[in-house]
1. Cα extents along the principal axes in Å, for residues 105-256 alone computed as 54, 36, 24: which structure among I, II?
2. Where does the value 19.5 come from, among I, II, when mean count of other Cβ atoms within 10 Å over residues 97-104 is the thing being computed?
3. Taking relative contact order in percent (Cα under 8 Å, 6 or more apart) from the coordinates of each of I, II, which one would give 23?
4. Which of I, II yields 0.6 for distance in nm of label points 7 Å out along Cα→Cβ at positions 41 and 65, as computed?
5. Looking at structures I, II, which one was mean count of other Cβ atoms within 10 Å over residues 49-56 calculated from, given that it came out as 16.6?
6. To which of I, II does the computed value -17000 (helix-only ellipticity at 222 nm (-39500 (n - 2.57) for each DSSP H run of 4 or more, over all residues; to 500)) belong?
7. Quick check: 17.8, 53 is what I get for Rg and Dmax of the Cα atoms in Å, for residues 121-168 alone, calculated from one of I, II. Which structure matches?
8. 22.4 is what came out when mean count of other Cβ atoms within 10 Å over residues 73-80 was calculated for one structure; which of I, II is it?
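Laboratory data are not the source of any read-out in this text; all were calculated from the coordinates shown. It should be emphasised that the depicted structure is a prediction, and the values quoted were computed from it without experimental measurement. Cβ atoms are built from the backbone, for glycine too; each structure is taken alone.
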Structure I
Amino acid sequence: MIEFEYLYQGICGLANAHRAGVLSGHLGAAVVAGYFFGEDHSELPEGVYQGVEGELDRIIQGEEAIWFNARKAGMTPSDLFKKFPQEEPQENLVKSIAQSLNKNVSKTRQSGHNVIFATLAMRALVDHPEYATPKIVAGIQKLIAGFDNAHAGRAYFGKEKGWLPEKKISFKNAEPLPKYQNLTQMADTMISTLISESTVRRQGFGGLWHLINHAAGIIELDNLGFHDLAKKALPAHHHHLQLWLFLPDLASELGPVVKSEHHPFESVYWQGMLKRDEARLTHRIKTLYGFYTLLKFLDDQSKQKQAEEAFLYLMA
C-alpha cells in the first residue's frame with residue numbers, strides 16, 4: 001500500500017493549484033492518483049509501492065517544476081503541498097466541485113485536465129470526507145473554474161509547421177469517428193485505440209496519456225454517482241480522440257515509440273533508471289491509475305491482455 005499521508009498532501013496540492021495556474025494541478029493530481037493506485041492494487045510486491053512513493057516524493061519536492069513560473073506565482077512547487085488550516089468538514093460541499101465541472105465538462109479543455117483533476121479530487125473527498133473542508137473545496141473549485149475558457153490544447157506537425165493550437169488546424173480530411181452512445185462505447189473505443197495506435201509517434205493534445213486519463217475521469221464521475229455529468233462529458237472526450245487521431249506520425253523525425261521491458265507491477269521496473277523528461281514523472285503515475293480505472297470497465301479479457309501489452313509503450 002501507499003502511505004495514507006500522501007492522499008492529504010495530494011489534496012492540498014490540488015486545492016492550492018489555482019494560486020499558481022491551472023496546469024500546476026498536475027502535481028497534486030499525480031500524488032492523489034499515486035495513493036489511489038496503491039489502494040486499488042493492494043497485493044503488489046512491496047518494491048512497487050516503494051517505487052511509487054519515491055516518485056511521489058520527487059513530485060512533492062518540486063522535481064517537475066515545468067507547470068508554472070515559480071517567481072511569477074510567488075510560490076514553489078513544494079509550496080503547493082502545504083497543509084490547510086483546520087476546519088470542520090462539510091461532506092455536502094463535494095457537490096460544488098461537480099457544479100464547477102458542469103460549466104466546462106462538455107468541451108475539450110486542455111487535453112481533459114478539467115475532468116482529470118476534478119474527479120481525482122472528488123473521489124478523494126467522497127472516500128475521505130474528513131478532508132472536505134470549506135477552504136480545500138473552495139480551492140479545488142477555483143482550479144476547475146480556471147478551465148472555463150481554456151482551449152483543447154496544441155499539437156506538433158513536424159519541423160515545417162511546428163506547434164499549432166487547435167484553432168489553426170484544418171480538420172477537413174479527418175476520418176469521422178462514430179459518436180459515443182454511452183460510457184461502455186467510450187471505454188471500448190479508447191482501449192481499441194490504445195491497442196492499435198500505441199506504436200504511432202504523435203505529439204500533441206496530451207497524447208494517449210491524457211486520452212486514457214480523460215476517459216478514466218469520466219468513468220470515475222459515473223462511479224461517484226454523477227451519471228448525468230458523465231454523459232455530458234462524452235462529447236468532449238470524443239472530440240479529444242478525434243483531434244489526436246488526426247495528427248501525423250512523426251517517427252521519422254522524433255524516433256520510434258519505445259516499449260518498457262518490465263511491467264510497473266514488478267519491483268524491478270522501479271529499480272531502473274526511469275525516464276522523467278517530457279512530464280513523465282507526473283503522467284506515469286496518473287496514467288497507471290487511469291489505465292486500470294478504464295480497464296475495469298471492460299469485460300473482454302482477450303482485449304484486456306492486448307491493452308496491457310500496448311500499455312507498456314506508455315510506461316517506457
Structure II
Amino acid sequence: MPIDTRLKVLAGSSHPDLAHEIAAQLDVPLTSAFVGRFPDGEIDIKIHDDMRGADVFLIQSTSPPVNEHLVEMLLMVDTLRRASASRITAVMPYFGYARKDRKDEGRVPISAKVVANMMVSAGCDRVVTLDLHAQQIQGFFDIPVDHLWARPILQTAIAELKLDNLVLCSPDVGGVKLARAWAKSFDTSLAIVDKRRTSGDSVVMENVIGEVDGKNVLITDDMISTAGTITEATRILKDKGAERIFIAATHAVLCGPAKERLEVCPAEAVFVANTICLHGEMPKNLRQISVAPLLARAISRIHREESVSALFNE
C-alpha cells in the first residue's frame with residue numbers, strides 16, 4: 001500500500017515488536033527516537049527525525065509497568081506537539097486503567113477518565129484502541145476514538161481447529177454480551193459460569209447455566225489478568241462434563257500467578273492477541289495471534305481520511 005512521506009510511525013518501549021510489524025505492514029520505516037532514563041529514573045525522550053507537518057501514529061500500550069508506559073506516552077505526545085506534528089494519533093492496543101470506569105462506591109476515582117484527560121491535555125488528536133474493558137470509555141475523550149475488535153482475528157485462528165459440537169461460554173455474568181457475539185459468529189449455543197467473588201483476588205464458582213456435557217467449550221473474555229476467574233471456569237466446566245476446553249481473550253496482562261494457573265488448567269489452548277508484549281517463559285498452551293495487520297489497515301485508512309468502520313465489514 002503506497003503511503004506518502006507525511007505518515008510517521010513512532011514506537012514507545014511497551015511493545016517494539018508489534019510496532020515493527022505494523023511499520024512493515026505499512027511499508028514505512030519506524031521513526032528514529034531515543035527513550036531513556038535519567039539517573040533518578042525520570043524518562044528522557046528525543047525524537048531524531050523531522051516531525052513538522054507529519055501525521056504521526058504513536059504505538060504504545062499502557063501495559064505493565066503501567067505508569068512507566070503511560071508517562072512515556074504522554075511525554076512523547078508532548079514532544080511531537082512541540083515539534084509541530086500536524087496530527088498525533090495514539091495507537092493503544094491495550095488501554096490500561098480501564099477497570100475504574102465509574103464510581104461504583106464512595107471515595108474512588110474514575111481512573112479511565114483521568115487518563116483520557118491527560119492524553120488530550122498532552123496533545124493527542126485521536127486514539128486507536130482494541131477491545132476496551134468498557135465501551136463507554138470512548139465517551140471520556142473529547143477527541144475521536146477508533147475502537148477496534150480483535151475478535152475476528154481470534155475467530156479465524158479458532159475456526160482452523162474445525163471444532164464440532166461447540167458451545168461458547170462466558171466465565172461470568174459480566175462477559176455475557178461478548179460471549180453472545182462470539183456465539184452468533186459461530187452460530188452456536190451459549191453457556192454462562194455463575195461466579196460469586198469473595199475478595200479481590202479469589203472467587204467461588206457456583207454453577208453453569210447451559211448445556212456443556214460432552215461438548216467442546218470455548219471460553220471468551222476481554223483480558224486475562226491473574227487468570228483466577230477464567231481458570232476456575234475451566235475446572236468447573238470440566239467437572240460438568242465438557243470434552244475439550246479452549247480460551248480466547250484479547251489482552252494477556254498475565255500478572256501475579258496467571259502463568260502458573262494457565263499452565264495447569266484444563267484448557268487445551270489459550271488464544272490471545274499480541275496487544276501486550278510478553279516476557280519470560282510462557283505457558284505451553286498459550287497461542288499469540290498478531291493484530292498488526294488490523295492496526296496497519298486502521299492507520300492507513302485514518303491517514304487517507306477513509307472510513308475506519310469499513311474494517312468491521314471485512
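1. II
2. The structure behind it is I.
3. Structure I accounts for this read-out.
4. Going through each structure in turn, the value belongs to II.
5. II
6. Considering all the candidates, the number was obtained from I.
7. Of the structures listed, the value fits I.
8. Of the structures listed, the value fits II.
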